[in-house]
Structure P
Amino acid sequence: MTAFRARRNLLETIGEEFSPPVFKPNTTLYNRTVNWLRRAIDLQANTIWRDLRNELRNVEGDLLDIGCGAQVYRALLPADINYRGIDTKDARDRFGYDIPDTHYFTGSDWGIPEASIDTAICTEVLEHIAEPKTLLAQAHNALRPGGCLIMTVPFAARWHFIPYDYWRYTPSGLDLLLTAAGFEDVRVMARGNPLTVACYKAMALPLALLLGTRAGPMRVVQRALGIVSLPIVGILAAIANLTLDDEWGDDCLGYTVTARRPCLPILSMGTAR
């Protein structure tokens, strides 16, 4: 009988073989340039930026950035917005973020008064939350009646920030979670299409060869192959970016989601007698 090689148990994985650098705050020209170059190749980041640029241009009042990371989308906000970014205390150890102008909390206490926020954004966070129902309930409570939640979640994305990546959501699942948390007017919009996903996946191999962290004698060969493949990455990125406005198919890079906390019911006055 042929002996089969034992397959690896992914639960024993302690890190990523391909780990791109995290985004930096848009506080310097150098950081803004590096982030722009990253978005030119990183289709996930580019489609999120495009969608949030449209969603955030007219927001007003108090805005809460849930799981704000490097606060990269703060640059898209109007100048008069009252911005507050929050993240977990272990964001530095788990995700590599440590931004001075961020409220780092422990446990489940965000330090945000109930019904004090007009808009909440939560970008590429929900997949890293072990209890998403709890986060959505807290976001609902933080919003004023009529306040808006804007989220993005990945769909066709690799397992990342291992092991702190737990979920992939469908439109049906997102609607189920948000409705259960008390939100209404839920809208789920695809970022990209099957062609975008195909380009994204094809770009992954050269980038993994170039940026992979695996050690050993093949490392130099892998880096060389990655460098040689960079023109292909550029062509695929150009094709993908040119097709982003085509909405078709049932596969996509991820979803942009908007939902609203219901307004307070209007109490009708009885007829005076």
Structure Q
Amino acid sequence: MKGKIAALSVALLAMSLWASSTCAATAGGFAGAGAALVPDYEGSDDYEFRLALLGRYTWESGRFVNLGGSNSAGRAPSLRANLISESMSPVWQFGPVVQFRPKRDHVHNNRVDRLKKVDSAVELGAYGGFATGPWSANLTFAADVSDAYAGYIVTLNGAYAWRVNEQLRLTFGAAGTYADSNYMDTYFSINSNDSARSGLRVFNADSGIKDVGLTLGANYRIDQSWGLLGSLSYFRLLGDAKDSPVVDFEDSKNQFGATIAVTYNF
């Protein structure tokens, strides 16, 4: 059932992208691949490398599709599309979002590893925002459609892009995420059975602002075709996420991340 829901989510996004591409000529984009260093689960102080896939394609109309990662402590690969053309608005953006949140299973922390496993989640939603000059901001709503946690998250993200020279561009960002009670309960609560298996105290996590953080990105163009992308991130867990024994036991409320990728422009 989860596979069918995931396929439907991707199909809906693909249909939206097809509709946006039929009214304009190709303008170009890039594709990239590399490695990301991230916590092995949200709230962990153990880090691991994961494959990072990045990309963007923009049509002359101003519509685009973007593959990257969500800006929050629990990073998830994110595919989004802007369906508003520049003729409709040169500033505003709006479109669908599909995200994939990896499962929490076989983690390094022995106590957390004894907790009930959390399946991978497919999230479907939408985002809206603006981009004008070097400034941009957007609000993203994404809900679990795979019954992994049966809830939703809302992320507010803002950024400033500084073109240092023709080859290098830096991006400074800030973000914050609200998580509903179902998300918080799945990832941060500990019931009596979990407590007995892990030795961690019973804890009930409620909805609230889950995290806030800062990001720094760098885009370096080697030549007309090849480039490098890099990013650093720092997020601090807040509220019940911070106070959960999943996090508090290791004092790992500070979450860091780094990504490096090679890109090809076309």
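Just so you know, all these numbers are worked out from the coordinates, no wet-lab data involved. Quantities reported herein were computed from a predicted structural model and do not represent experimental measurements. Cβ atoms are built from the backbone, for glycine too; each structure is taken alone.
From P, Q, which structure was mean count of other Cβ atoms within 10 Å over residues 69-76 = 23.4 calculated on? Among P, Q, the structure yielding 23.4 for mean count of other Cβ atoms within 10 Å over residues 69-76 is Q.
In this comparison of P, Q, the computed figure -10500 for helix-only ellipticity at 222 nm (-39500 (n - 2.57) for each DSSP H run of 4 or more, over all residues; to 500) is attributed to P.
Identify the structure, out of P, Q, from whose coordinates Cα extents along the principal axes in Å, for residues 149-228 alone was calculated to give 58, 24, 20. Answer for the origin of the read-out: Q.
Where does the value 18 come from, among P, Q, when relative contact order in percent (Cα under 8 Å, 6 or more apart) is the thing being computed? Going through each structure in turn, the value belongs to Q.
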